[in-house]
1. Using relative contact order in percent (Cα under 8 Å, 6 or more apart) for the comparison, can you identify which of P, Q gives the largest number?
2. Looking at mean count of other Cβ atoms within 10 Å over residues 111-118, point out which structure of P, Q has the largest value.
3. Name the one structure among P, Q that Cα extents along the principal axes in Å of 67, 50, 40 was derived from.
4. For the read-out helix-only ellipticity at 222 nm (-39500 (n - 2.57) for each DSSP H run of 4 or more, over all residues; to 500), a value of -10000 was computed from one structure; give its label from P, Q.
5. Could you figure out which one of P, Q the value 1.3 for distance in nm of label points 7 Å out along Cα→Cβ at positions 71 and 143 was computed from?
6. Thinking only about distance in nm of label points 7 Å out along Cα→Cβ at positions 7 and 271, which of P, Q has the largest value?
7. When distance in nm of label points 7 Å out along Cα→Cβ at positions 23 and 335 is compared over structures P, Q, which one is greatest?
8. Kindly point out which one of P, Q the value 4.6 was derived from, the read-out being distance in nm of label points 7 Å out along Cα→Cβ at positions 191 and 311.
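Just so it is clear, none of the values below were taken in a lab; they were calculated from the coordinates. If you're wondering where the values come from, they're calculated on a predicted model, not measured in any experiment. Cβ atoms are built from the backbone, for glycine too; each structure is taken alone.
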Structure P
């Protein structure tokens with residue numbers, strides 16, 4: 001049956017243009033795709049003689065699902081663990097947690113909590129790092145399948161300069177990654193996708209990177225990695241790869257710089273590197289919360305954008321301490337010393353910009369006819385019960401959500417027209433959990449019942 005979602009609608013069109021319908025409607029067909037978006041009366045008029053279901057959410061807000069382009073599943077419980085530098089933080093906390101992810105029971109329990117938190121925070125699409133472990137990554141894919149989310153996921157690859165328990169044989173790493181790609185890439189109607197995931201250049205030999213480039217090209221899968229997050233890292237790469245003029249060259253010369261390459265951070269890169277990233281069509285994923293937490297530096301966002309590079313946002317959990325992209329949006333502004341990141345631009349980066357970064361703008365990212373019905377219902381009274389949506393224009397709404405918003409805004413989450421329910425990922429022995437709900441009273445009762453899963 002056709003479903004009409006009635007509410008105020010805000011929808012990103014460009015970096016600085018947001019369309020709005022005060023009494024709006026999003027019409028979704030049985031196939032889970034959007035058939036039309038617009039003013040309620042105009043959209044409903046041609047459907048009067050047809051059978052349809054109406055979901056009335058007036059007093060709330062409908063917007064596209066949020067897109068998190070970079071985060072680490074096994075680091076979920078490491079949020080807020082202070083580290084002086086990136087490399088010290090990895091040594092002190094992260095590597096031990098990733099070794100533990102080898103256990104199937106830990107991988108399943110952690111994956112369920114991780115994907116639940118994505119749903120509760122209104123994230124409908126995400127680019128996710130696992131660990132080097134084949135079985136645990138396979139389990140994570142199974143949980144992602146059950147969640148209903150749109151997920152790009154990959155097994156981390158590390159064949160040098162890695163700690164005990166996380167150092168792989170290059171051939172085994174490639175073989176296991178290839179098997180996972182063959183099993184999961186473009187499954188569930190394209191909702192699940194694979195990303196070859198070399199952690200970053202210091203932990204990957206050139207022979208490994210070269211083979212990754214070939215496998216990604218042959219399979220059509222993604223490559224996700226890190227680039228120039230800290231100056232210490234850049235100096236280490238220069239020492240490890242003396243024949244390359246810069247960090248970006250290590251990826252570029254090994255065929256790992258493609259339109260489906262996702263480069264996390266890219267803080268300490270030159271203008272020439274920006275030009276080559278743009279030329280190769282690779283994408284930059286900006287992770288401001290993580291950069292603030294680890295004091296890694298401030299990305300040259302305005303210049304990267306000026307080079308024509310597509311930019312997405314990432315929470316980068318666990319260096320990012322929140323899974324809410326609303327938090328990440330405001331941090332994107334806070335971290336820029338001379339460039340103003342407006343609420344409209346930040347909203348774009350967290351939705352349509354993120355979709356473009358993941359090469360999925362033809363499927364998701366905004367509300368348009370022919371795209372998947374990936375959307376969220378938000379209630380600004382989740383920020384402050386005194387807020388009145390009818391008294392705010394769209395600029396005020398975007399500003400309030402950006403600078404004060406978090407997962408408490410999110411009441412309902414849909415992917416491909418299906419409402420997602422965190423209870424679908426219930427763990428053994430766990431009581432029924434809260435799900436995003438349509439009324440504030442029900443949402444409040446649900447959150448009171450659920451103490452285990454927090455946004």
Structure Q
């Protein structure tokens with residue numbers, strides 16, 4: 001099968017959606033399919049081999065210039081070659097282009113206005129690029145924020161268009177008004193141009209269908225899968241100190257402050273026990289004050305020496321980090337649709353304690369790799385972590401169960417095979433794809 005898959009780059013940060021798109025494309029290629037993984041905005045950052053093409057469409061720099069200065073909309077497409085070059089984009093986005101949804105309302109609306117908006121030239125570039133490519137069987141859009149691509153791609157290719165649903169609600173909710181309402185309305189206007197929507201979890205399927213006005217029969221589920229390279233045979237060191245780990249973006253919605261509050265409660269209950277709170281993950285410049293707030297919270301309780309932030313970690317360091325902790329939690333304060341972080345923790349044999357919300361429920365239930373507690377409740381989170389500390393045999397059993405469960409239900413191979421079923425059905429008879 002020949003697949004055109006679009007992925008949205010996120011500059012120099014490790015982005016869960018980008019990592020998923022690349023891992024899936026690589027796995028589909030390994031299964032013998034032809035995949036063109038086309039980056040938008042910026043080149044993508046991958047943990048394993050990056051299989052995306054070297055070109056970038058809708059360059060983050062180009063669309064920023066066209067949004068801000070009308071003269072750039074009138075320049076011929078060939079004149080954009082300097083700021084469309086991946087090397088230039090990569091260099092400039094490290095310092096000049098934000099991925100903060102609160103600052104990107106106007107650009108989001110312009111993308112969703114499609115060919116009738118201020119970015120019409122970029123849509124023309126897309127059409128020209130597609131005409132130079134070999135034919136494909138299906139097209140996959142990475143999220144509903146790029147749904148305006150559906151019409152031009154359908155007109156150029158005449159093939160089924162699929163759209164992944166994997167976290168758009170969080171981005172949309174952070175937009176300032178009037179951009180939030182306008183963006184949501186524009187997404188709904190494009191829904192009929194998509195043959196099928198693919199949610200990354202059962203928990204996300206219904207809410208997003210309702211929010212975007214999609215018939216639930218047109219939304220299927222392809223559960224997340226992670227690449228297990230490096231996880232098999234991972235060594236779990238024995239140590240006296242009980243270590244609690246967090247590995248995700250350092251951002252308010254991911255819940256590090258909530259975990260710090262739970263840690264304070266836990267330490268009041270276990271004053272004579274050696275414990276540590278270890279955190280790792282990408283930190284955007286706009287979230288540095290948030291990390292400082294977490295540090296202050298722990299300092300006020302006299303726990304500064306027990307907290308360590310390891311910074312952003314590459315794949316090898318991440319796996320080592322996950323294997324080095326005794327319990328893991330990313331207590332997100334919203335209904336997380338993916339849960340990649342807990343899949344990776346469980347793959348390393350580490351039990352998790354997660355809020356009973358979003359995809360966490362189905363992942364923990366399917367794998368048996370941890371405990372579920374009440375959301376947004378530091379005391380309940382502390383209870384779960386205390387159970388793992390007090391009952392080490394249970395914690396080890398959960399760790400082993402989670403590792404086996406991830407391999408059985410959430411490998412990237414399993415996810416890729418499910419996607420091929422969906423693509424094949426859409427390619428044969430789009431109107432029947434909802435029955436897959």
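1. P
2. P
3. It must be structure P, since only it matches.
4. Among P, Q, the structure yielding -10000 for helix-only ellipticity at 222 nm (-39500 (n - 2.57) for each DSSP H run of 4 or more, over all residues; to 500) is P.
5. P
6. Top value of distance in nm of label points 7 Å out along Cα→Cβ at positions 7 and 271, among P, Q, belongs to structure Q.
7. P
8. Among P, Q, the structure yielding 4.6 for distance in nm of label points 7 Å out along Cα→Cβ at positions 191 and 311 is Q.
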